[in-house]
1. Can you spot which of I, II the value 33, 13, 5 was calculated from, given it is semi-axes √(5λ) of the Cα gyration tensor in Å, for residues 84-171 alone?
2. Quick check: -0.95, -1.16 is what I get for log10 I(q)/I(0) by the Debye sum over Cα atoms at q = 0.16, 0.19 Å⁻¹, calculated from one of I, II. Which structure matches?
3. If FRET efficiency 1/(1 + (r/R0)^6) of positions 28 and 164 (r between Cβ atoms, R0 = 30 Å, to 0.05) comes out at 1.00 when worked out from the coordinates, which of I, II was used?
4. Of the structures labelled I, II, one was used to calculate log10 I(q)/I(0) by the Debye sum over Cα atoms at q = 0.20, 0.24 Å⁻¹, for residues 44-131 alone, giving -0.85, -1.02. Name it.
5. Suppose you compute distance in nm of label points 7 Å out along Cα→Cβ at positions 68 and 124 for every structure in I, II: which one lands on 5.0?
6. When relative contact order in percent (Cα under 8 Å, 6 or more apart) is calculated for each of the structures I, II, which structure yields the highest value?
7. A value of 3.9 was computed for distance in nm of label points 7 Å out along Cα→Cβ at positions 108 and 140; which of I, II is the source structure?
8. To which of I, II does the computed value -8000 (helix-only ellipticity at 222 nm (-39500 (n - 2.57) for each DSSP H run of 4 or more, over all residues; to 500)) belong?
Structure I
Amino acid sequence: MKQLNRLVVICTAMALCGLASACTFYETGKANKLVDEANVAITEANSSVKNGQTQLIEIEQAIPKIESDDDLATQRTKAKAVIALFEKARDKFKEAGGKFEDASKLKLQDKFKEYLDSKGKEMKKRSDLVAALMEEPQALINSNSLEVYQKSVETIVSKVTGLKKEADELAAKADKIHDENKAIFKE
């Protein structure tokens, strides 16, 4: 009987130890899956931004050459296409930010959580930045004169510059966390 009690106590102790160690496991695999999904969204967003910026530059170069209502209509049509690209990029950055945010809520090492939180904030800021970029082609569509358009662009460029600075600062913070804690990150 004593041996049976001793066996029950040992088995219970082992089960408790197993349960306690299971509770300390990190959800790194889940987090890495979300990070991979975020990276796919970022790649798509960057592609849309690049295409949109290329087309926006073409519009900016064509504006001084506008001589008729037909020329203006052509550039406004192109501006609508740029807005569509920027909308896609905005949404993809927002999606990536959400993935990083979701990953940061998992059971992870503190520095990994801090990194994910910074990346999530960066992506949301980049989403805001792209939304601000959309304002330039929208200003072309809405403006009644070249002067009104140019004044709008000055304000938009200032806003975009500020948002870019904020996003870059968040990216630098995340990079610093990553560089100082490489052992906890999937390579």
Structure II
Amino acid sequence: MYSKDIYQTLEDRDNPDGIEINGPFKCDRKDAWLGDGYYFWDTFIELAHWWGHKGYNGNYIICKSNFKYENDDIFDLVGNTEHIMDFRKIGDYLRKNVYKPEISVRYIVDYMKTHVRDFRKYKAIRVNGIDSINGDERMLENRYYFNKNNNAYLDCMPCIQLCVFSKKNIGGDNFKIVYPEMYCEDYTHSFI
């Protein structure tokens, strides 16, 4: 059994108690990259802060969960090359047979959810949105170039997202506010 900390960024609507009671929250927007699901930033809370500034103009809350999983629970398009090859095969098949050269990641994931029986065993899908934070100067400090004559770099804070398909896969009472401090359970404010 493996375990990792994951973070969901939400708009701050002055309802911290409701957030912890009812969270995590499902994203069902039409532009959600991986289809409907519970989206989390994998491991790096800094990315949750980045999205809070970009997506919510700085008016945000970050909640933390701990995701427990076995290797076979995640369709991993970050670290599992077999999954990447399977995804590519299905993408190639759809490009040839659906006649849409610009098949999106979401289209392929939705197809897999409904047409690939083995895919239904997964609790989540994991992806790295390459260049999803492109142009944000603050994030450039996490890149280490291989040499000065080449643009290739190692990203030490990749934008890895985990889309969990069902709320039950997170586990009950496993969703706590960690930002801003004033909403945290153990926050105490002293007056001088």
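1. Only structure I yields this read-out.
2. The structure behind it is I.
3. Computing FRET efficiency 1/(1 + (r/R0)^6) of positions 28 and 164 (r between Cβ atoms, R0 = 30 Å, to 0.05) on every structure in I, II gives 1.00 only for II.
4. Among I, II, the structure yielding -0.85, -1.02 for log10 I(q)/I(0) by the Debye sum over Cα atoms at q = 0.20, 0.24 Å⁻¹, for residues 44-131 alone is I.
5. Source structure for this number: I.
6. Biggest value here belongs to II.
7. Going through each structure in turn, the value belongs to I.
8. Among I, II, the structure yielding -8000 for helix-only ellipticity at 222 nm (-39500 (n - 2.57) for each DSSP H run of 4 or more, over all residues; to 500) is II.
All of the numbers you see were taken from the coordinates with simple rules; none came from a lab. Computed from a predicted model, the values in this text were never measured in an experiment. Cβ atoms are built from the backbone, for glycine too; each structure is taken alone.
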